[in-house]
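Down below are the structures I want you to see.
Just so it is clear, none of the values below were taken in a lab; they were calculated from the coordinates. All of these numbers come straight from a predicted model, not from anything done at the bench. Cβ atoms are built from the backbone, for glycine too; each structure is taken alone.
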Structure 1
Amino acid sequence: MYRYILEDTRHVPPFNEAASQLTIGIEPLKIHHENLFADFFDQCELGGAYYSQDQMRHIAPGKAIVYRDSLWFDKEFLAYFMAGARRKGGACRAAIPADDLAFKTYTLPLTGDFERAVDADGKTIYLVDLWYFPDGYTEDIRPIVIPSGAKEKGFYSVPDFMAQNRGDLTHYLAARAVLSIESWVHVYYASVIFGVFSRGSRFEEYIKTHNFEALRLLWRGIMEQKQVLSTSKVVKVGKDTVIHPSAEISGPTTIGDNCFIGPGVVIDNCSIGDNVTIDQGCQLMLSTVANNCFLPFRASLYLTAVMENTIIAQNTCLQMCVIGRNTIISAGSTFTDFNMMGEKNYQGQIGPRPIKAANIHGEIESSGQSVLGSAVGHNCRIGSGMVVFPGRMIESDVVLFASAHRRVINRNVRYEESDHHNAKIANSAHRRQYPRPDEAEAAEQTWNTW
């Protein structure tokens, strides 16, 4: 079998980088695709790369799978699609139901790439850029409608004013998931909601329906003298990783190689990459931390995705955020996730105001979420004691010094507003590594003449 890639070169704000280069969970999206197809197919060689659907006509005879490289999907979604395609026996394209609550809540908002259609029953569906051709390209392509199989689950009870008078904050945790990565919000959904959070839900459902596995898990807890969710069955630890005996780790959790987990650390349902240091008193819940990151003492991550080579300094709190690679968030910074002032709904009840975020064109739209954090791009330096409002973006390569006139970030911050442009420090410099597409050459010339 051959696989063909539809390349999406558009940059996702605020990272100024194509979606395929962005880290989802603990690995870049393009590596996620490589590993996914390598695990699913015995042989799946790269057949070529295209820039438009029209070029798919050049696909050679034989079995082929085609996907857009900005499309994130999990192995469960791919397995459902391939099973349906093989049953139909012809060329197929993945699709999702328009009324599926998980896709309606997370996949469709802030997205402009899904083509609307109807299925054989006249129901509205959205076509996904994932195709299977059993014998080369053909125009006779039938949709495979893939439901998310999501279950609505909450993780804590809150006052009514924060949860639309329901008393609980809940999410739709999918058994099969797909997203087009066109916003930092989609990185958050893929890494956290459809990532570690849904992984925990699938594990919970599996144990409920497989009594023998539940008994094996209980026996493992007895043998290891641990709580069931802290056993080696659900907490996977890489080689040469050191974990202090007082650390509390609950699964499902994966920790990579050569990590250090310090005393008093609390980790609950997270994915942690290689060479990560998490020092004394840090707390991580439903979060992902990619390779080579450093969390000094008492840093807190709550439903947050952190990319490679990043420092989250002491006493910093990140809630429902995405942090780019090679970035420093200095001590005592707080990223908020809730609009204090509510609004009336159609029933006249006062509830939380949905938080707005930027799509791939930089246009501000409603995310549909009443609780959501912020995003920081790559190669940023954020000073101590900053407070960042919900839904805000700090563009890649920005430096922010905490000062009397700018300690609260209540709007998006562009590279032109970076404090390093006005820094009164002799020989100060901060290289721009992630310019916008139309500014790449100018940025390199500026650095070379500095």
Structure 2
Amino acid sequence: MKKNALLLLLMTHVVLAQNYTEYATGSSMDIDTNHQFGICMMGGASENDNAMIWFLEKANGGDVVVLRASGSDGYNNYMYSELGVTINSVTTFVIHNAAGALDPYVLDKVGKAEAIWFAGGDQFDYVSYFKDNVMEEVLNQFINAKQGVIGGTSAGMAILGSAYFSAENGTVTNAQALSNPYHNRMTLGYNDFLEIPFLENVVTDTHYDDPDRRARHATFLARYATDNNMRAFGIACNEYTAVCIDDDGRAYVFGEYPDYPEYAFFLQSNCTTEFMPETCVDGQPLTWNRGGEAVKVAKIPGLINGDNYIDLTNWTNEQGAIWENWFVDNGVFSTEVTTNPECDLLGVSSVDTLGVFVYPNPFHSEITIMSHGQEFEFVLYDVLGKRQNVVITENSISAEHLDVGVYFLVVSDSQTSETFKLLKQ
């Protein structure tokens, strides 16, 4: 009798609807758990079991929703019963069109989940079905208010950055991107879809074992920097590699190195004041050289237990990284080995002290500045180089509205400047 009950429990219930297909495994009763925020991204081949266990444990026994635009129930039993993590249910929705994404039942399930996973496929399906509608609102509410764990593989990873390659006109090759960064297949979206902490100004990419990926990814960053006048960042995975980011912004890399060449790549525009591409215009080959240091890349081997990492609050504190410079001359992509850049904000260094004292550090609602009556200019940046709108009085900065994280206060006079690294708690 108990055996039959168990078999009944593990059966996947299938519901066919005009706009979506549902595959449900486990309990049909919704529960609330003490879940945790996290991000899990995979390179596009078979899932890394240890990274998926990390993802499921963040749900703390809750409900998982898998969103996909093709395929069927391949994740249901894998997540529910094959990894040894107890969860309440796995529900896969194969969304056939935008109407399926907007079905109230689907939206309710997504909103009540503790974990959401985007499968592979065609990322433009996800952009078409989930963007600029109620589903986008529900997903961002899940991420930023409920603070559930989110992740994806292949196309499902490609949509997670605040900047993304939509593939609206199909994929784009290295040669197409390098010869014209505004090629009609270079369809990029900026800051208008998912709003995921630590992935601001980040373009993700996958299947990095394919050599026809890295140069185009660098071109994505060149476009982002050019179009937004900001430093650009990227995260990419080889096919069997995974990156799991915790709520402190530490990105752990899972894989089976050294048995296999499994790496994750963390790209950033060089942290100098002159970081913009030299030539990034429609119809001309890309040049982004900057002395052979246009893009700084941490190439991090994935280990079984995810011991190697990089801290996404500063993009330089890491373990296990091999650092490379990537650069492009007249459409020709090159790489060379380098060292950890240990970037300060935009390359601004502390020089002879200005006699300015900034406290407390860490801070909460206010930053106090003591300058002995001299007049200085104060500018506050976040860790990605974005200037913050703050109210600065004679001796303090109102910081109550700022998000938790790392900030840089640049203090300058007519001759020199000094940078203070601050932490808001």
Structure 3
Amino acid sequence: MSLTRRTLLAAAAALPTTPPRAAPRVLTAGTRTLDVLGKPATVFSLTGPDGKPDLAFAPGERFSVTFHNDLRDSTLLHWHGLTPPPAQDGTPALSAPAIAAGQSVAYDFPLVRPATAWAHPLGLQQQRLLCAPIVVHAPTDAPTREHLLLLADFAFADAAALQAALGTGEGDGESIAYDAYLANDRTLDDPELVAMEPGEWLRLRIVNAASATGFTIATGGLHARLIAVDGNPVVPLDDTGFPLALGQRLDLMLRVPTQGAYPILAAAEAGTGRAGIVLATPGARVAKLAREAKRPADLLDPAFEKRLAADHRLAAMRPDRSFAIRLEGQARPYAWRITGDDLAVRAGDRVEIAVANATDRAQPIHLHGHVFEVVGIGDVRLAGALRDTVSVPPGQTITLALDANNPGEWLLHSTHLYRLLAGMAAILRYGA
């Protein structure tokens, strides 16, 4: 049931040739140069028709996008958080061949749910920042200012060299020597300043686009209200700290109460590195922020998932099919896998999957083409959040419920890039 790295990186069926229903936007993959810690770094870019590194859609719009590959190498993008037909999902070996350098491919599918999503490849190009946020607005979205925050881990070293070093050297065999953590391409030496007025509200959509780093979001002096996870509305939750595993997204409502500067920081899990932005009113003094915290951040809070509840749940019904799978592997030698039941379902089934983490570290898992509801943690049933990416704590089991309403072959995999490439993946499959 698991995929090998060779299988994952292979190419298979072609994209459909049906023309899009509306004039498509153009999303272009290219290169750019960032200044990181005072040194130039050549990384990848994804830019939309207005030159911005994101795509936004109004309620009722379709995902009508022409992707142009202006890189020297082939690539293929996965639309993480959207539910396209399988041929347009961007999964090597399951949906489409890689798009050659200089070539373009048209995508067109309905956007059936509001979303805070993102585009990225399922390969080492993600480590070189080939990613971009995607927003699908809901008719009920409040007329509030919005801002996108894309988090990334950055290394000057080549991604292939980072991968080759895993399972060797000192430490736990999986500690990657990142040089910096980025928030919208910037370090805390020169953070992005978001201009705010006293009393103004902001919807902050945060995407963890890192390759191997979880973050805890700290809003400091601002009380934040969590209103959505992975683009799906939740019963509002007020707090000042929010864990954000690899591939996950958070939508926070923030209000700047008075004149001043208010950092929003992302602390790297179990490390001292951090990134962030600053919300600042006119004339506010912005204090210098250290890129390194005084002490290592904690592991991501494993109890956080129990506090979440979907604003609108899946329809109540008994599962037609139930499965059990195990997340297994270790860093020495570097090998990761998913074992257990064959995930073969029928269209129309209500499906439950019990995901047991048999490893000694948290495992963030993403399912393509669907949303699921977290309905169990251990032996306790709950009415949890709707998600497409969940972090399974070490030694625990999380049960996911989903409706088999998008026939095809769908990847279920680790969002830790290097564990995915080492084989931590499985396939959910069914026909029409």
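Before moving on, here are some points about what is shown:
- Among 1, 2, 3, structure where P(r) over Cα pairs in 5 Å bins from 0, in percent, for residues 235-330 alone as derived comes to 4, 16, 28, 33, 15, 4, 0: 1
- Identity of the structure behind -0.62, -1.27 (criterion: log10 I(q)/I(0) by the Debye sum over Cα atoms at q = 0.09, 0.13 Å⁻¹, calculated), options 1, 2, 3: 1
- With mean count of other Cβ atoms within 10 Å over residues 147-154 computed over the structures 1, 2, 3, the top value is the one for 2, the highest of the group.
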